[in-house]
Structure P
Amino acid sequence: MKMTQLVRLCVMVAAVAIAFSVCASSSYGQGAPLIPGLCNTGFLTSACTGLVPIGSNDGNWQIAFPYPTNSSASPIPNPCVPQCVTPLTYEPAWDDAPDPAWLANDTISQWITPQVELSLGGHYIYETTFPVPAGDTSVTIIGQLLSDNETDAIYIGSGSFECIPVAGYPYDGAAVNGPGDFFSPLTNFTITNAPVTAGGTATLYFVVRNRGTAGSDNNPTDTGLRVIINPKSAFNSSLPNFTISASPSSITVDPGSKGISKISTVAENGFDSAITLSASGLPAGVTATFSVNPIPAPGTGSSTLTLVVGTSTAAGTYTITITGTGGSVTNTTSITLIVP
C-alpha cells in the first residue's frame, strides 16, 4: 500500500509543447520498436520486454519529484525550465492496478502512477529517455494515451533542443485529451520531425493534470498515465523514403531546340508508392514533359525529362526544380538550364 504524500506546490512561467494531432481509435501492440528504448508504459527492460509487477518501478518511465510539480491553476510546466529554485529531479513511476474507472491493464501496456496511493491535484510530469543513433537528427513518434485527468502537453527534448516549441501546443486552451478520457478509445498523438542530437539521447515528456476530488487540488484522488508507442515510430533515416536525381544535372539548349535529362528515383526502407513528377521554375517559352509519369510503385525507376526551349526564350542560366511526390513523401532535385 502506498502512503499519501503531501508535497509543496510552486508557480512557474508558461511554455508551449511540441505539436501533435489527436483523434480516437483502437490500440496497437508493442511490436518490435524501430526506436530501441522507447517503450510502452509497463515494461521492465529497455528492450520493451517483461511486464512490471503491480506495485513495482517501471523500467523506463519516471515521474518528476516532488509532485505535483505545480497547481492545477498554474501555467503548464515546461520540464526543461527549472521549477521554483532547483531543476526537476525524477524517481521511477510505479506500475499500478488501475482505478476501477480506468481501462484495465493488459500485456500491451500498464498504468503508471506517482508512488503514493492518492495524489493531490496539480500537474504531474512523466518522462522516458531513449538513445539516438549517431546518424540521426530527427524523429517521428506516433502513439496513443490515456490519462487521469487530461494530458495538458507533450514535450520532447534532446541535447541543445530542450523542449523546443517546434510548433506549439496546446492551442486555443485545448488539452491533448479530455479530463474523463481514461477508458477506451485511446487518444492518438503524433510528433513529426522533432529535432534530436545525433549520438545523444532524447526524452519524451507528458504533463498530466490531476483535478482532485470535486475539482479541488486539496482533495487527493487517483491519477495516472498510460502510453502505447506505435511500432512505426522511427528516426527519420529509417522511415520509408526515396531519392531523386537528374543526369545530367546541367544542360545547354539553344533557342528553338530541346534537351533531355534522365530523372531517376530509388525507393528506400520499404517505400512502396507511385511517384508523380513535376517541373517548376521554367522560364518563359520553355516547356517540360516526362516520358513516364508517374513512375510506378514501388517507386524505383526513371523517366526522361524533355525541355523544349522556345525561340523567344531569353538567354540566361535557369534553375529548374524537379519534384517527386509519392504517398506522404516529397523530394526534389534540380537541373541547370543554360540558354546561350
Structure Q
Amino acid sequence: MSTTIKVAIIGTGPTAENHIVRQKRHSIFSPVNIFGKDVKRRRFLAEKHDLKEASTLDECLNDKAIDAVDISTVNNRHFAYALRALQSEKMVIVEKPAAFSLKEVDCLSQESLKRKIPVIVVLQKRYNWTFSKVLEGVEAGKFGKFIYGTSTSFLPRPNSYYSSKYKNNKKLSGGGALIYQGIHDFDLILQLVGSVSHINGRLQNGYHQMEVEDTAYVELNCLEGGKQVFCSSTNPNLPGRVTNELYFERANVRYSDFDLTIHMNERSADSEFTLGYLHRKRLQILRKFRGDYSNILQESADIFHGRIEHSRCSIETTRNTHRLIEDMYSIDKI
C-alpha cells in the first residue's frame, strides 16, 4: 500500500482551499481532484492547485485513485456527500456539522461501522491543549463531581456575513450561532459536564434580523445534578471572546483556547496551575497549544495506515453534540 493518501476535495469555498493548502503541506496527503457546484470557482482552484476538475459528484467519487474525500461545502450538503463517499468506499473527512439531525448522524455511523471506513468530523478544538488538560482531570476523577458552569462563545459578525442564503436560511444552514459558530465550544463542554438529562434555552436575534438566530442561550441540566449555562452569539456589539468557567467539588476550572487555570480546593501540589501568563506572549507562540486541521489530518493518516484504531473526532463520538443541538432547535425557534 502506498503511504500517500490521495484525496478528492468536495467544495470550492475558502475552507476548501485552506484544506487543499494544508494537505499539500502534509507529508502523507495529496489532493488529486475537486468537485463543487460553483463551476467558475472550481475551475479556478483546479488550475491554481494543479487538481483534476470533476464536473459531477459521480466523476469525483468514481476515480479509482482516490483514497479519501474531504467535504467542506455548505452545511446542507455535508450529510448527503458524506454518505455517497462512504458508499463509494472512501474514507471521509467532513466539516462540522456532519448533519442536521441525529437520524442522519446515526446513518453515517452505521454505514461507517458496516463498511469499516472512518468518518472524521472537523472538530479541531478537541485537540486544544487547554481543553485536553481539563478533560484529563475530569476523566481521572481529580476534580470530583461537576456542580455548575458558564460558557460564552462570542464571535461577532457584521450584517454582510449573513448576506448569503447558506448562512441566513434555516433549511440551508441548519441554524445560526449555535450550529455554525458555537458548535465547537458546545461540543467541548458536553465532554466535561457528563450526561445531560434535560436541555432548555432561548434563541433570538439581538442584532441581525434573519431567519436563523444570532444568539443562543442554552441551559443543560446534568444527570448527576450539575447545571451548565452556554451562550453563543454573533452580535457585533459583543466583544470577541470564548470563556469557560466550571465548578467541581474539588476544583474551579477556567479555560479558553489559550488560557488555563485550575484551582484545587484541597491542599495539593497542583493547588493552582495556570497557563494564563502565556496570554501576554505573542500569538504565534501560542498557536502550538491550539488544535487545528493539521491534527485532523495526522489522526486520519494514523487510522488509514493502521497505527491507531479510532479518532477522537469520529462520527460516533459526535452523536451527543448533534443530538442536543437538534433538541435545542426543536425547543425554541426564531
Structure R
Amino acid sequence: MAYKNKQKAIEYLKRNKEKIKGYHKEYRQKNKDKISEKAKVYRIKNKDKLKQQRVKNKEKIKEYYQKSEVKIRIKIYLEENKEKIKEYKKEYRKKNKDKIEKRKKEWYKKNIDKVRSKSRLRYQNNREEILNKVKIYVQTHKEKVRIHHKNYQIKNRKKINNYNREYSKEYRKKHSKKVRARDRKWASKPENKEKKKKYLKEYRGKDEVKKRACFLKRTRKKTDLNFAIKTRLRRGLANAFNRYINDKKVMPSIKYGIDYNIIIQHLKPFPKDLSKYHIDHIRPLCSFKFNNSDNSINFEEVHKAFAPENHQWLLIKDNLSKNGKWIKQSELNFKDNTNAT
C-alpha cells in the first residue's frame, strides 16, 4: 500500500499495529516452508557478508540479548518448542558430525588453559557429587566404558606410555623412600618372588633388550674405568666356577666375601694401556680346593682365591706363559675380607 504522505503512513501503522502484526503472523504460518527456504538460500549466498555484519555489530547483538523482554521471549519460545529444538539439534549433529568435531577441537586448542582451570575449579567444588555420578555411570555402562578405554589405549598407546614413563620417574624421585619400602614389601612375599623371577627371565630374554644391554655395557666400559675392571673381575669369578667348581650356579659376590671395590683399589694405579694386560691371580685358581668332599662349595677357599692381595696386573704374554705355575710364598697374606658388598 503506497502513501504520498510519510506522516500519514506512520500514523496508519500506529493505529493498525495489532492488525498488521496479526497479518504478518498469519502469513508466516501459511508460508513457513517458503520463508525458511528463502532465508536458507540467502544465508548461503551471503555467508561472508552476514559474518562481517555479526562481527561489526557484536556489541549491539550482545546488548540486544541482554534485554529482559528478549530473554523472556526466548525462554517462552524454548519451553514451547522443546521437543522441536531437540529433534533439530539431533538431526543437525547427524548431518554435521565431522564439522562439529573439528570445530570443538579447534576451540579446545585455543581455550585449553581456560577449560582446564574451569574444570579443576568445578571438580574441587563438586568433588563428591562428580565421583558419585562417575561411579553410577561406570556401573550401569560397564561394557561401553570397557570398549571406550580399550579403543583409547590402542589409539594413544605411545602417548600413554610416554606419560606413564615420565610420571613414574618424577614420582620415584619425589617419593624414593616410600617406593623402595613398597617394592621391598612386594618382593618379600613368596608368591611375588616367582612372578618377578619369571618376568625378568622373559624380559631379559628378548633380543632387543639383550642388544640394548650390550650396547649400554660397551658404552659404559669406555667411559667408566672402574666399571670396566669390575666387569673383568666378575667374568673371572664366573669362569672359575665353570672350570673348577662342581656347583656351576654363581651367587652374588657378597656370599663369598668378595668385594670388587677393594680389589680395584688394590690394583691401582692402572696400566696406561689395559688392552695389553690381564688381571692375574698370583696364586693360580687351579691350586685351590674349591669343592668339599660332599661336592659343596668351599667358601673359605673361594674367599682366599679372590682376596685383593691375590690380584695383580700382568702382561698377557707373561700370564699365558705362567700357565698355572706358582711358587709358594710364606709372606703372601690372604686377609679375611668380611666387609664385602
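Taking mean count of other Cβ atoms within 10 Å over residues 35-42 as the quantity of interest, name the structure among P, Q, R where it is greatest.
P
Assign the value 0, calculated as helix-only ellipticity at 222 nm (-39500 (n - 2.57) for each DSSP H run of 4 or more, over all residues; to 500), to the correct structure from P, Q, R.
P
As an exercise: Rg and Dmax of the Cα atoms in Å, calculated from one structure in P, Q, R, equals 42.5, 140. Which structure is it?
Among P, Q, R, the structure yielding 42.5, 140 for Rg and Dmax of the Cα atoms in Å is R.
Hey, mean count of other Cβ atoms within 10 Å over residues 67-74 derived from one of P, Q, R reads 23.6; which structure?
Q
Which of the displayed structures (P, Q, R) returns the greatest value of mean count of other Cβ atoms within 10 Å over residues 59-66 on calculation?
P
Coordinate-derived values only; no laboratory data. As the structure is a computational prediction, the values presented were derived from the model and not from experiment. Cβ atoms are built from the backbone, for glycine too; each structure is taken alone.
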